[in-house]
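Following are the structures in question.
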Structure P
Amino acid sequence: MALNAEKLSIKEVHRLLGFQKQPIGTYEMLLSLEPLTSFEQQELMQIAEDFDRYLIADKVPEGLVKALTTFPLIRLAGFYRYPVELCLEESIDQISIDDPADEDTVITGRFDILAINQTAPSGSQPFWILLIESKNSAIDPSVGLSQLLTYAFTSLMYQDSVWGLVTNGLNYQFVHLQQDTPPTYQLLPPLHLFEVDRSVLLLQTLKAIRQIALPDSAVA
């Protein structure tokens, strides 16, 4: 039986993949956050203004959410630069469920955006830096959490941890997943594009995630 990751609930993800949720974490404990430059703050304000213009008119579909917010933000954070490589809308490897109660069950799906470091020494598998799942502006980001956990599950076979982000363009939910027995995930406080302090923290977080995965590469 094939299950689509998009249709799974958090409860099903916990049962099928063994994930356990950890207490909410803090950005400062997990990442080294650096102040934004004046240019970065101006660009961040422009991204918010551009998105607001579309949001006022109507709900923004998923494709426009990515075009107006996700791609500009990750570009500003340095994810377009070598050795980062972006993968878009690719199918995940089928996940076979190792449980007699779910015999012959596999999970399939297609992630939105994946940033990887092709130069990382992780055998034949590229190092996952950040997995992003986007939704249209009318959908709460938490709806995409089960998909993100499922898509990131196989990467934890090859690396200790991976960052995830679920967003509807306006709200941003970061997730930190770790390779444990069983695998765990930790939600971070939600961020918001239209609130100055939380939008600054959003870009700081994206920059810090890129830097922690690529410590020898300049982000600026």
Structure Q
Amino acid sequence: MKTNCIIVEDEPLALERARGYVLKIPALHLSATFDNALEAMGFLRSNPVDLMFLDIHLGEVSGIQLLENTRPGCQVILTTAYHEYALKGFDLKVADYLLKPYTFERFLQAVDRALQLAAKTAPAQAPAFIFVKTENRLEKVLLDEVLYIEGMGDYRCIHTLRKRIMTQQTFGQFEQEIPPAALCRVHKSYMVAPGKIDSIEKDRIYMQGKIIPVSETYKQAFYALLA
């Protein structure tokens, strides 16, 4: 999958240089270019962007103001002819800072850094299924069908849309295999699928007629996941 990027640059020659560099990198897809911050801000509000090449001096609204006002949620590489903004860029947690005129090698280095940072901050993706040991066999469990997992003594009962599966696999093992966005621990005896919750009231989860408590131990992480 290619990385969607935009260029925000009001100098025509600098814009053409950046565009040419982007087109030489197979991993990048140039979604749009802008010569002012206001149009870029409008685009960012309604379009997915993974990486932005952003000039600092853009007329009425600067690149710095764009970052401070929109918090775009993508990796940002600042471009400028003025080195004194480097510290500000660090404060805004940009991926890199390109001082004009920059070479393709330096541009490529900045892109590589941005892609590495994006990979580190990307949310963990849940597997489509897991295998659990039940009786004398390994059974495939589709995670999209799991409602919740309930502790029952030495066993865990996996409640799915179609059936129940008993296993001695521990909650700790489930937590290592499955990201919280797919199955989240809410109690010493329960994990739930956040997307299958019907409602929550007074630290009680209501799901398919089942009431599941949220304990103090897991409350903060659970509600942070829902925020």
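Rule-based calculations on the coordinates, nothing more; no lab input. Values in this document were obtained by computation on a predicted structure and should not be read as measured data. Cβ atoms are built from the backbone, for glycine too; each structure is taken alone.
Among P, Q, considering only distance in nm of label points 7 Å out along Cα→Cβ at positions 55 and 135, which has the greatest calculated value? Before the final figure, lay out each step's value.
Details: P: 1.5; Q: 7.0.
Checked P, Q; max of distance in nm of label points 7 Å out along Cα→Cβ at positions 55 and 135 sits with Q.
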### Query
Taking relative contact order in percent (Cα under 8 Å, 6 or more apart) from the coordinates of each of P, Q, which one would give 10?
Q
### Summary
mean count of other Cβ atoms within 10 Å over residues 159-166 gets 22.6 when computed on, of labels P, Q, structure P
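With mean count of other Cβ atoms within 10 Å over residues 31-38 coming out at 17.6, pick the structure among P, Q it was computed from. Write out the running numbers ahead of the final one.
Details: P: 12.9; Q: 17.6.
Of the options listed, only Q reproduces it.
As an exercise: semi-axes √(5λ) of the Cα gyration tensor in Å, calculated from one structure in P, Q, equals 28, 20, 16. Which structure is it?
P
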#### Entry: Computed 15.5 for Kirkwood radius over Cα pairs in Å, for residues 79-142 alone - originating structure among P, Q
Q
### Query
Taking FRET efficiency 1/(1 + (r/R0)^6) of positions 63 and 167 (r between Cβ atoms, R0 = 30 Å, to 0.05) from the coordinates of each of P, Q, which one would give 1.00?
P
